Structure 1
Amino acid sequence: MAVFLMGTGAQHSLQNVVALLEKQLLRTQGVPRRINAWSGDFRLEAERPDFDAPFSRFAVYLPKSWPDVGALEEKTRGLAPYGTVSHNEDNVQFSFVPPEGEGPEKSLEAFDSFAAELTLPEVWRAEGDKYRLDHISAELLFKAIIQYRASDVHLSPGVSPVFRIDGETRSSDLLGPLSAVQIESLIREMSLDEAWKEFETTRQTSFNYHQSGLGYSRVSAFVKSGAPHCTIRFLPETIPSFEELHVPKDTMVKLAELHRGLLLVTGMTGSGKTTTVAALIDWINSTRSSHILTIENPIEFVHTNKKSIVSQRNLGMDVDSFYDAVTGALRHDPDVILIGEMRDPDTIRSAINAAATGHLVVSTLHANTAAEVVNRVLSFFDPVERDLVKLQLRDCLQCVICQRLVPKLGGGRIPALEMMLNDVKAIADGIMEGSTDHIRIGMQQTVSHSFLFEHYLHNLLKQQKIDLAHAQEFATDQSMLDQIRMGTYAVPRLEGVRGH
């Protein structure tokens, strides 16, 4: 296990030193049954009988040349039977162990009495030992995720598994506090050799894991403070329908019927983008005779051929980069191309080119509103390229969906959507101008099928699916939502904004 260094300051009790070292180990490695610590020639061992008990067995090793070592030996013999002295070739060992059948109280008193004779080091190197080694069952974790209706589970050393339920993290005593050894073993067990090699080399990796009969998952493993951590995002085996996701089916079907152009699903991390995209691809797969090519990192929802052929490529395993995959995809006779995430200029450029050449390209992007997506995309490019990119977006961008998951009355969460359909001149002009405000106003024109979060939240509020407090919290513009509720909201005129 990893060795760490800690300054404990001037301490008069070795028990205090052990407590400080244990606190650090709990944060980084888990609960140890044994601690080994040293400072120069001074060595300290602390051990306890089980993970829930306090440390009760101590040993101090000092070189025979240590000042006053003879007086320390005499002191320890005077503490018998709670303190004992033994010699080896180089060191003198001072041990403090409760006699069999007795509690640790007198032994700990003897240990403190001995430590009071020492000038203790202020800086220690230490490592833990004898951590929990019992196996973590992936099946048990998946069953717990389903039982708790959680979206994720977080595994960290020193604490019990933490589940994300309805957007909030909640601890569970399902397995008790975990150790770094247990978490590392689980990562190794769930990952293919390539992912494990990446984890060993770069100290982070992501991969897909399938627990048969229960679900798929995206596993993200990383190292923090020298110890492994793991997050498991649950993905059901059956891809949810539009109705099950509580998104407007008629609108989603019209988008899925598109044969060309760029369709973006956006939102912040954890807003359900991946699930919405999976439902969209599944509808195409079920209703159209097409070739659907997906490029993901890693593959999350697994699609089987229905009416379409679905080719899912895993970044790192099947292809080196999104850019290479999208560029190569044009030679694979695709009708629909799914790009897991647009994350760099080359990928975005190739996605736009694919959309412009007669393919339907679906991808995700991190953005807070649909209107700001154009400037978010433009931010990836140098200023000299932006006019061309705006022209391409104007011509190929079909729709931007942005979503937020809002707590639902009665429990659970429901998506609130914002859609920017490139269906009126005002929106196209806003794209060319790179103006978020003009796009947002264009989305509110009566001839456009676009809609803002505020209108969607107002409808959810009227349907009594969410409460007012959450509607206001998740609105982009709370004052606008309040005006819509009161019937006093008026759409700003484009001419007025341009004139201003």
Structure 2
Amino acid sequence: MKIERLPALNYTLAPSNHPYLNGAWTPLREEVDVADLEVIEGEIPADLDGVYLRNTENQIHQPLGRYHPFDGDGMIHQISFRGGRASYRNRFVRTRGLEAEQEAAGSLWGGLADSPKLGKRPGFGAQGALKDSSSTDVVVHAGRVLSTFYQCGEGYRLDPETLEPQGIESWTPIDGISAHPKVDEATGELLFFNYSKHAPFMHYGEVDRHNRLTNYIAVPLPGPRLPHDMAFTTNYAILNDLPLFWDPELLARGIHAVRMHDLPSRFAIIPRHGRTKDIRWFEAAPTYVLHWMNAYEECNEIVLDGYFQENPTPSPRADAPPGYENMMAYLDEHGFRPKLHRWRFNLADGTTREERLDDRLVEFGVFNQRYSGRKYRYVYSTVTKPGWFLFTGFVKHDLETGESWEFNLPAGRYASEAPFAPRADAVAEDDGYLISFIIDENAGHSECVILDARRIEAGPICRIALPHKLCSGTHACWADRKFIREGALG
């Protein structure tokens, strides 16, 4: 394949034995363009017409303190499909933090595992001392890419075809945009939230398909919280107040230490386009949830699916390198034990019902986004390597029948989050593909794989060579060109 390499950034990261700066988490330095990728096996479906986008963390400079993988600079990887062919490009997200550290030729901020006093400049995010690396989530809205930071950042736009930077989103509130803004493909609207250490502690906002902020309201909480994700239905948005958050006494001393509190989980049901006075709160069993799946309305209930953590505060890992015992524990799904779970909020009597949907440890799920906010049937979750934040396979759940199917990678191969890409003229909810980047530690390279979403257990129907080994990361998305072009599919 012919690779066009861009000029390299200043890079000062020194070799180390850090568990998340090596192996599948080795930071990628280069930015490239490849016009025509080589197909290793199978063939690219001719009915794929769109882009797969993946956000990853790639540390550029030597950390000031104890590096956490969520500290790395955001890098968007794109594979573009059209007419049975594929091209690839990747770009660092040109955040203000990245540009400042390039000018300084070194790190200016500490990370998630460090004291806020370590930074050389005032920081960003709800914690208030971090670099907004825009390295967590990626969505497409109003015809452009939006990358976001897990503790509330400025929101950076990129062109979905070229990945050219388009700067900070103009409507970003002063408290930023949290990771996991949600796009309703039927209307083209983007729903988002943020949180902070000052009252009212959380807000909810809506942006229309033309990128105009149309609603921004307070969601008052009793104090600082750490929500990570949200969900929506046709008529409602769902935010949460979960009992895992900073210890107030330690926070008063400038220490950001989380613990479980003796409180229930609470859910804010907010009418879309509603006001603060319209919010209704529901209580449920205490837990923490990183990621929600879909939600929908059924009779007088709102149904919400997500990953209920059985152990939100896992014990430090004794086998971790000194100083990283807590970090390794909180990155290990086998420690916090997330399981697919369902909540039902009764709008008539204010009660909540819950049920477990599967006893396997699964997280980072996806579903067909054309069913967002509506009743749906299939969820595709990831499974991980014990002790590590590395995806080793996928489980497809049929929520109607209870059936499930698995695809597991051979040892030494690790996947990325695999969004659902519908087939052109799809006739069923699962009529489409899962697309994922694979890091092959055995061979030292990466590839893109395409799975038939109806038969994931059969393995890839196509394997495509990538020009370099990627660094692992968090989230990804799929966007059809029709959706990019028109801004909505409804």
- Which entry (1, 2) yields the derived value 0.00 for FRET efficiency 1/(1 + (r/R0)^6) of positions 46 and 406 (r between Cβ atoms, R0 = 25 Å, to 0.05): 1
- Task: Looking at distance in nm of label points 7 Å out along Cα→Cβ at positions 134 and 446, point out which structure of 1, 2 has the largest value.
- Result: 1
- Task: Give the label, chosen from 1, 2, of the structure having the highest value of FRET efficiency 1/(1 + (r/R0)^6) of positions 30 and 478 (r between Cβ atoms, R0 = 35 Å, to 0.05).
- Result: 2
- Query: In terms of mean count of other Cβ atoms within 10 Å over residues 70-77, which of structures 1, 2 is highest?
  - Reply: 2
- Note on the structure: Comparing 1, 2 on mean count of other Cβ atoms within 10 Å over residues 142-149, the highest sits with 2
- Note on the structure: If mean projected area of the Cα convex hull in nm² is calculated for 1, 2, the one returning 31.3 is structure 1
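Compute distance in nm of label points 7 Å out along Cα→Cβ at positions 126 and 334 for each of 1, 2 and report the one that scores greatest.
Greatest value across 1, 2: structure 1.
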- Note on the structure: The value 14 for relative contact order in percent (Cα under 8 Å, 6 or more apart), derived from one of 1, 2, belongs to structure 2
- Query: If helix-only ellipticity at 222 nm (-39500 (n - 2.57) for each DSSP H run of 4 or more, over all residues; to 500) is computed to be -10500, which of 1, 2 is the source?
  - Reply: 1
- Query: When FRET efficiency 1/(1 + (r/R0)^6) of positions 94 and 206 (r between Cβ atoms, R0 = 35 Å, to 0.05) is calculated, the result is 0.85; to which of the structures 1, 2 does this value belong?
  - Reply: 2
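Read-outs: derived from the displayed coordinates by stated rules, not from any lab. Just so you know, these numbers come straight off a predicted model, no measurement behind them. Cβ atoms are built from the backbone, for glycine too; each structure is taken alone.
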